[in-house]
Structure I
Amino acid sequence: MSQPNEPQKINIKITDEILAGKYANMMQVMHTREEFILDFANVAPPQGIMNARVITSPGHMKRIVKALQDNIAKYEQSFGLINEAEPPKGIPFPLV
């Protein structure tokens, strides 16, 4: 039996397809009151393909943003400043 403050160990299974990953060079973010929706796409004009959609709660989204900021800071400490990419041109909807 674990102690009350001891982290619980959770085993997470991952399929080979998910483990291989998907390349995304664009992302669209939408939200409702209850959730954030992140769509990831690989765009090579004149077409693109949606690779993944992640739906999460606002509270968890805030934790995701914090984890991303932390990892960007660690990356830049190790490898130097990351230059922000130019926004895409000619795309009819607002992706980042």
Structure II
Amino acid sequence: MRFVYNTTFHLPDSMENIFKEHIQKYTLPYLREEGVDFESLFTRVHVEQEEGRAFSLQLIFPTEKEYNKFLNQYRDDIFEDLHIRHGNQVLYFNTLLEEIC
């Protein structure tokens, strides 16, 4: 059973490229460099919206121990950095998913 930490983001259209680059060039490499054992899935959410874009970042941990390591040591850092770089323009919410099959 793997643990999937899902974050859904909403941001203005004008920030799409900057945001995608941030996740790909900073967030994911930072976690890998710190030795966090995870897989990732970064996707665009296709929903009709009048304004903005939605994305989903799933961090998939092989064990509860790795999930807790991320949660306790790195989660706050990556979201604080996101806030510092993008302020209140990027809204998000997190959910923990448990893989069934």
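What follows draws every value from the coordinates through simple rules; no lab data is involved. Please read these numbers as outputs of a predicted model, since none were measured by experiment. Cβ atoms are built from the backbone, for glycine too; each structure is taken alone.
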**OP:** Could you tell me which structure in I, II was used to calculate P(r) over Cα pairs in 10 Å bins from 0, in percent as 14, 49, 30, 7, 0?
**Re:** II
**OP:** Output the label of whichever structure in I, II has the greatest value of distance in nm of label points 7 Å out along Cα→Cβ at positions 9 and 73.
**Re:** I
Original post:
Which of I, II yields 0.25 for FRET efficiency 1/(1 + (r/R0)^6) of positions 33 and 81 (r between Cβ atoms, R0 = 30 Å, to 0.05), as computed?
Top reply: I
**OP:** Identify the structure, out of I, II, from whose coordinates FRET efficiency 1/(1 + (r/R0)^6) of positions 17 and 57 (r between Cβ atoms, R0 = 25 Å, to 0.05) was calculated to give 0.45.
**Re:** I
Subject >> For relative contact order in percent (Cα under 8 Å, 6 or more apart) computed as 51, the structure of I, II it came from >> reply: II
